[in-house]
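Several structures are given next for inspection.
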Structure P
Amino acid sequence: MRIAIASDHAAFELKALLRDWLIDEGHEVADLGPDSDDRVDYPDYGYLLAGVVADGTAERGIALCGSGIGISMAVNRNPALRCALVSEPLSAALAREHNDANCLALGARLTGIDMAKACVTAFLETEFGGGRHAGRVEKLSNPSHEC
């Protein structure tokens, strides 16, 4: 699978560990930065990641920052992205099965490497369930004000 990964400075170490692990698992990984733990702004990397997933260069994205909150907000500004902030594997699986999430967000200050790997595994291995969920997912990218 083609996976893009990006972080801010707070998640630089977790990004490097996950990138190397994903490559070892046989995935094609695009590391979008940053290249060091020097201070950067998470929106810049969230927008970059969202663009790469939206244009199809990557099939899925992994977004990381200290809490996962800020970068997930940035990624979700792109209407083609459905980024789920998770902290355990069941949420990662449900984000795929029910919401067709195409990006996973994790907080490096809140999630250890083993839990991060378990979340990423669930995210990558779970298929979208379709069916009753498909119409709801469509509305995420095409909002209307009608109820």
Structure Q
Amino acid sequence: MNQDLPALALGADHGGFRLKNVLVEWLRARGHTVLDMGTDGPGSVDYPDIAHPTCQAVIDGRVRFGVLVCGTGLGMSYAANRHPEIRCAMVSEATSARLARMHNNANMLALGGRMIGEEMAIDILTTFLATEYEGGRHDRRIAKI
């Protein structure tokens, strides 16, 4: 594993497990350390049961970023943003991922496994990981959250 690349935790419910598995493989092939937080099959699971431990990996500093995938990305984002330390952006295209990092210092992504394809998800994740937080005026705004 490349120590210069950020470690990530990825978690999904039954609506997002296929896309999550694709992203896990893609990240590992590029040298990222990845914690796969499950689930790995189509059996129904409750998204908060996956979201909360994935968030905790970010909060504890075991990873720098987290990615959550459910059918739409909405449920996972709701659960993640219950944690004050988490800024989870539910996005469906790369521009929102870039702005979530630049302006909001997002530390998690939520994706819709039934809404976007693999190529779009990889584009979103690539953009998210390549974008640095701008700081400055945004610090004040984030502090108000």
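Work out the source of 0.8 here, i.e. which of P, Q gives that when distance in nm of label points 7 Å out along Cα→Cβ at positions 5 and 21 is computed.
Working: P: 0.8; Q: 2.1.
Value 0.8 for distance in nm of label points 7 Å out along Cα→Cβ at positions 5 and 21 corresponds to P out of P, Q.
Here mean projected area of the Cα convex hull in nm², for residues 37-92 alone was calculated and came to 3.8; which of the structures P, Q was it taken from? Traced to structure Q. Can you spot which of P, Q the value 44, 31, 28 was calculated from, given it is Cα extents along the principal axes in Å? The read-out comes from structure Q.
Quick note: the coordinates plus some simple rules give every number you see, no bench work behind them. Note that the structure is a prediction, hence the values are computed from the model and not measured. Cβ atoms are built from the backbone, for glycine too; each structure is taken alone.
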